[in-house]
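Throughout, read-outs are computed from the coordinates displayed, never taken from laboratory work. Just so it is clear, the structure is predicted and the values come from calculations on it, not from any experiment. Cβ atoms are built from the backbone, for glycine too; each structure is taken alone.
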Structure I
Amino acid sequence: MPKLKTHKGAAARYRATSTGKLVRMKRHSSHLRRKKPKDVRGQFDVTIPVSSTQTRRVRTLLPKLRR
């Protein structure tokens, strides 16, 4: 059985909370940020949970993530 390797691109984008839920940041947060309205810029600072359809896919990319 070969080693299970972590997908480094996914490791940079997703993390697990202490309860085991997956969270991510929103995209488009740095490009052309000065032109965006203030309320839109504030939305980029919060983490949002990963959808249930994507959770299984992300967990296969990150085998050593906390369950």
Structure II
Amino acid sequence: MQKASKNAAAKYKEMSGRSVEVKLEEGLNDDEAGGIMGSSMGGKIKINNTLDERLKLLEDKVCSVGRL
């Protein structure tokens, strides 16, 4: 993650001309299946790309198709 975040920060600076600071914290909760969670703007923008969240999105999509 450290290497990927450094590469992403460098690419972002190259594309936007703005610097970004990446802070890595300890892993997910023990009940999470894996993935990554991110936030920006002091926690105002949050991204949850964990396996559990992706499965919930898939479940919602499948259930909404079934209602058509």
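Here helix-only ellipticity at 222 nm (-39500 (n - 2.57) for each DSSP H run of 4 or more, over all residues; to 500) has been calculated and equals -15000, so which of I, II was it run on? Numbers along the way, then the final one.
Values: I: -8500; II: -15000.
Source structure: II.
State the single structure among I, II that was used to calculate Rg/Rh (Cα atoms, Kirkwood Rh), giving 1.08. Please report the intermediate quantities before stating the final value.
Values: I: 1.08; II: 1.10.
Of the options listed, only I reproduces it.
Quick one: distance in nm of label points 7 Å out along Cα→Cβ at positions 2 and 26 came out at 1.8 when computed from one of I, II, so which one is it? Don't jump to the answer; show the numbers that get you there.
Numbers: I: 3.9; II: 1.8.
Source structure for this number: II.
Could you tell me which structure in I, II was used to calculate relative contact order in percent (Cα under 8 Å, 6 or more apart) as 44?
Working: I: 44; II: 18.
Source structure for this number: I.
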